[in-house]
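Participant: Next up: some structures, all given as structure tokens.
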Structure I
Amino acid sequence: MTTTTVLLSLTILILVGSALFTNLQRGIFNEKLSISLADADSSAQSVELQLAIAQYQSTIDIEKVLGDVLSVPIATGDSSGREVALFPAPGTPKKGAEYEGTSNLLSPKSISESFREIIRSKKGEKWTRVDIQYLGGRQERGIAVGNMITVPNVGKFEFYVLFSLAQQEQTLSLIIRALWLTGVALVFLLGLITWLIIRQVVSPVRDAAIVAEQLTAGDLDQRMNVKGQDEIARLGYAFNEMAVVLKQQIVRLENLSRLQQRFVSDVSHELRTPLTTVRMASQVIYSARESFDPSVQRSAELLVAQIDRFEGLLTDLLEVSRFDAEAAVLDIDQIDLTNLVKRTVDYLHPSRERILTIHAPHEPIYVDADSRRIERILRNLISNAIDHRADKPVDVYIAQSENEAAVAVRDYGIGFNERESKQLFERFWRADPARARVRGGSGLGLSIALEDAKLHQGLLEAWGSPARGANFVLTLPKRSGGFVLSHPLSVLPDGELSTISAMMENPEN
């Protein structure tokens, strides 16, 4: 703002100063011109009068009159800036050349031939701007005023009076220096005043920014120092009130969050004791199901299945409460990722029809990780792929780079759309709640898998397309504490890039 104000002030000053200087220059010149014209006319009339008187006297008197006219004292010329030139007009007898001359070594070149033509023809202005030149080389700006006079017994002569503008230029130079000095001082003062005013206005805003940064950092007790009753003070009061309300809301939300976490944790723990008793009773009933009638036998089977589902839900809730409380820890050990994937596949689908194919290198892939959590991620991804494969095979890919290892689970089933991909890792979200209830999904599996991946500084990414399946890629750093810098497996499956390009080129298909 200060720079803008200074630049605008300087621009306005230049425009106003230029207009003022132009008017002063024009006024000074016009005044000098009017004085010069009057002086030149008076001098021409005086010379003609003296020549008229001298014509009845001897020739020597005429020469004396013209010599006095050309004898302008140097001191007078410097102080008044007045010079005289006398030239015989064309057609004047050769005798007139004796009276030709200039004052104070004035160069005849000071008067242009075109101006002399105008004076001889008496058509046009009888003055012009000239550069007054002296035979010694000195030169200055001036005005030349011309008249025609008659020398008795000789003929017509051109009579020029030249007036120097040196004093006027000195005056204008003094004026322009004064304008510049005044303008610079004025611009400086305007900039200083603007800076002071802006500082008074911006300082509270700067203080508010500092307090806002401290509030953002978690120091909710910071407040602005407010003085006065103006608009800035009202802003400070409103800011402080907002900070108070914000602190109250944050404290309330923190309390609510702690209560929710404690509730989930307590309920999960408290339900484990009766669940254990129910499981023991259900196992007794399930073991004796062969002696029951078919309806009671089926009820015993459903009871055990639902208890398993309930126990899994309790386990997930406990894990979620640990994540919320930031109490989840890793039990790091060096594991063979390829062997862990094979073990998970065998657990989910022991030697019946082979619907899963593992694509892995022959050598083992070692990573520093918590085997329990990585196995839980793999179990979740593979079981989801089996549930949504739509009677098509599932491929599991394992690859590694220098510092990363990755597992991709690819199915060719129902897939998911772009809207669903944004909610994929949210808690308790299910794309098809009705199907999820039949299959037993709780909506917590992917969210827990994502948190487990983040605990390992890894990535869990997903790609999907309706009717073309889905691809989930888990990327982990090989060494504990490392970061994922490259991707051994792309989340976009091979062949899908060409398919997408073809669809964009032919949208009708």
Structure II
Amino acid sequence: MTTQAIPALDYKSPSVGDMADSPLWNPDLAPTTWQQRKWSVLSIAALWISMSACIPTYQLASSLVSGGMNWWQSVVTIFLGNVIVLIPMVLNAHAGTKYGIPFPVYCRASFGTYGANVPALLRAFVACGWFGIQAWIGGAALFQLAAAFYPGLKGDHLTFLGITFPQFLAFLVFWGINMLVIYKGIDSIRILLNIKAPLLIVLGLALLYWAYQRANGFGPMLGQKSQFDPGQPQAGKFWSFFFPGLTAMVGFWATLSLNIPDFSRYAKTQRDQILGQAIGLPTTMALYSFIGVAVTSATIVIYGHAIWDPIELLGMFQSKPALVIAMISIAVATLATNIAANVVSPANDFAHLCPKLISFRVGGFITGVIGIVMMPWKLIADPHGYIFTWLIAYSALLGAVGGILICDYFVLRRTRLNVKDLFDPRGRYAYVNGVNWRAITALVVAVAPCVPGFLATVHLAHGVSEGWVRLYTYAWFLTFAIAFVIYWFLMFGSASVVQDKIEDGKSI
């Protein structure tokens, strides 16, 4: 894997030809130019610090505590999961840095020029769910802020779809702010991104200090026994929870591990993207997850039960100034995270459906609407659903896509792609009517073993054996491996792979 700076291809250059007339091209999908390559190690590390220091990270850690783990088991599980997911993250980022292409265009080599819409849409719909979750979190912060001054908002109200009208209204207000930012353009969020990471880290440390004081030190906070220890309610069941937890940790960033080319295409060198991600991702996740598990453990001491939602916990504070500062900080930080992590990529993915008609802005609006329809408050209603229904379920789909992409790009093509043909509906990546059915087959076969366990988990099927349910808990690892092997077997010696090998990198 080279670390030498490779200038991005200019889509107007003679070596590539004029791709602007292609139905597969628009300015947002075009390869980045050398002038656009401004991201250094620090830039990429800052991006990951900004995205990792967020409320879902806190909830991810606290959900493990609520599930029965003690503090160190939770932090180790999260750190290990992030080290594992860093590997496909760095590998998939390579194509973005080398060729300046975004994720949907990267998928064209393996899935076909039109078949690439399959992985792009799978990833986009997951991002829509995350967009909705972040919008719900931001709306919840606004609701808690309003309820501090108008307590009646927390009273008995008519509920629909599991929430009250005041909660839904707060959600819509925050959702509308997100839509306004998309309309104004991504540049309007830069200032928020710069202050967001330190803002939420300071808030987290302040919450940790509060917990330390109220729980009378780290001893009572971190002295909570694991529910899996001998004599405890779930004695001997640690491993049955550890592996689903680990899969959920990998699934947490499974989306970004695929569409990381959307960001790495702006990196100066491969060294910048590799070091930037290695520095920014596992360390920040470990730090913020420690805050989450420590504070959640402290709530057991203080209130007698685990409170895994930091917004719910902050809403119990009596000091209105502290509550105002905390909720505004959460809202600002969540807004910045949502635009960076959950709008940029799905907007590109939806634009890929019809590049000449769907712009980045329109793709962002589509993301927002689907985010409401997915009812995000149900996705994170409880720790069990957050891990088993949401994180593990979509990791099954994205793990299979990751196995296909890495097998195609690194094993079969040895990192050689022809950029011009990626935008040519009749080029080597057109396969059969623009679809590589071998990749689709590998995807379907890889995901199939996880379906029975998923249906049993969401109570849509009864009588499913324990073996299928246990298999489902390994979803990302299982589908990644199966898709990798099947795709390699089906594609070995295919015409497009042979052609890329013959050119031996001359298309660069």
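Bear in mind these aren't lab numbers, they're just calculated from the coordinates by the rules spelled out. Please read all numbers here as calculations on a predicted model, not as lab measurements. Cβ atoms are built from the backbone, for glycine too; each structure is taken alone.
Participant: Comparing relative contact order in percent (Cα under 8 Å, 6 or more apart) across structures I, II, which is largest?
Facilitator: II
Participant: Next question, about the same structure. With helix-only ellipticity at 222 nm (-39500 (n - 2.57) for each DSSP H run of 4 or more, over all residues; to 500) derived from the coordinates and found to be -21000, which of I, II does the value describe?
Facilitator: Source structure: II.
Participant: If FRET efficiency 1/(1 + (r/R0)^6) of positions 108 and 484 (r between Cβ atoms, R0 = 25 Å, to 0.05) comes out at 0.85 when worked out from the coordinates, which of I, II was used?
Facilitator: II
Participant: Right, something else. In terms of mean count of other Cβ atoms within 10 Å over residues 84-91, which of structures I, II is highest?
Facilitator: II
Participant: Taking distance in nm of label points 7 Å out along Cα→Cβ at positions 148 and 308 for each of I, II, which is largest? Write down the numbers at each step before the final one.
Facilitator: Working: I: 13.3; II: 2.6.
Sorting by distance in nm of label points 7 Å out along Cα→Cβ at positions 148 and 308 in descending order puts I first.
Participant: Tell me which structure, out of I, II, gives 10.2 once distance in nm of label points 7 Å out along Cα→Cβ at positions 68 and 244 is calculated.
Facilitator: Going label by label, the one that fits is I.
Participant: Given a computed value of 358 for volume of the Cα convex hull per residue in Å³, which structure among I, II does it belong to?
Facilitator: Computed on structure I.
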